[in-house]
1. Looking just at Rg/Rh (Cα atoms, Kirkwood Rh), which of the labels P, Q belongs to the structure with the highest value?
2. As an exercise: distance in nm of label points 7 Å out along Cα→Cβ at positions 8 and 40, calculated from one structure in P, Q, equals 2.6. Which structure is it?
3. Tell me which structure, out of P, Q, gives -23000 once helix-only ellipticity at 222 nm (-39500 (n - 2.57) for each DSSP H run of 4 or more, over all residues; to 500) is calculated.
4. Could you figure out which one of P, Q the value -1.02, -1.11 for log10 I(q)/I(0) by the Debye sum over Cα atoms at q = 0.18, 0.19 Å⁻¹, for residues 24-111 alone was computed from?
Structure P
Amino acid sequence: MGIVNVPDPVEAYNRRVKAEGWKGVCDRTLKFDNPELNTALAVWKQKAGDREMPARKDLDLRSLKTFIRNLLILECARQPDGSMRYLVRLFGTGLVETMGGEATGRYMDQIVHPARLSRWVAGYETLLAERKPLRLVSWFEMPHISYLKAESLMAPLSDDGKTVTGIFVLGTFSSPHAET
């Protein structure tokens, strides 16, 4: 079930989450529980200026410094058959620790188990269709981190100001068991 060419990609994503039995939700509210995500969104907006979205080259280390540990930057790589692959350009050290290994320079389909890949790609497809920042809340279902809840900012990047060529993802993690 594709998400890219539907009238409401966020609604389509949330329906798919429910139908597949995944744990998560995507929304446009950008009402983050974690203030770090608000800071990241402000940086993304500042870097975009009066453009629809910033370019990857606009993201300098000084502006990313406070949250780079949990930052993921992907390059959207269109394949000859029209499909999309997602190349990891930056995988913060906090993500390396949480996920159990480095991923920079590898495609997501090389690092995420095939049984779970569609969950990850569905979020990216939703962002490609929406073309605006989104809030994503998900629960990890991986052997070594199945106890983690993630709240993430996903935001598009564009080299030409029109086509989404990259994805900016800042994830924050918590244990749902610690929440009251």
Structure Q
Amino acid sequence: MSEHDFKIQYSLLFFLLFIAAFQCVFFYPRLPNLVASHFNFSGYSDGWSLKNTLFIIYIVIVFVLSLVFIGIPACLNSIPTSLVNVPNRDYWLASVRRQETINYIKNQILWFGIISMSFLMYTFQLVFEANLLQKPRLSQNFIGTLIVYLVYSLFWTFRLIVRFSKKTDT
């Protein structure tokens, strides 16, 4: 994994931040002051909030996730070994493997961040679009997207555990 690859991932995360800002600028003036903010399993709204509250929540979540998914990978090289929690830590963070291991972890966090931010933004996109309707209803696409995101998260976690459970370079 080269520094060029990380620049692409960081660029993608910053691009997603730009898209999130665009969503806010585009949808804020178009939505009513009272918006559906919670939907039941069938997609019908069953909870309401002020438009300002919905956008503040969105902005705060995007900001916090950005700090996590941009900040942690940026700091990984300077984090002491004792703060890195992976199976077989002493093996994987031995000086001969440390940089490769840190780069792998950084790569995985960045991709998980890109996928997570994309899922979050898509979810809010569906909420914004639902609130443009006379009777707000969340698109049925949400359930499929949620399932895909959860499967990806489980696969991502399983892959990390398997990778670091073995004491071989793979």
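1. Q
2. P
3. Q
4. Structure P accounts for this read-out.
No value in this document is a laboratory result; all are computed from the given coordinates. Note that the structure is predicted; figures quoted are calculated from it, not measured. Cβ atoms are built from the backbone, for glycine too; each structure is taken alone.
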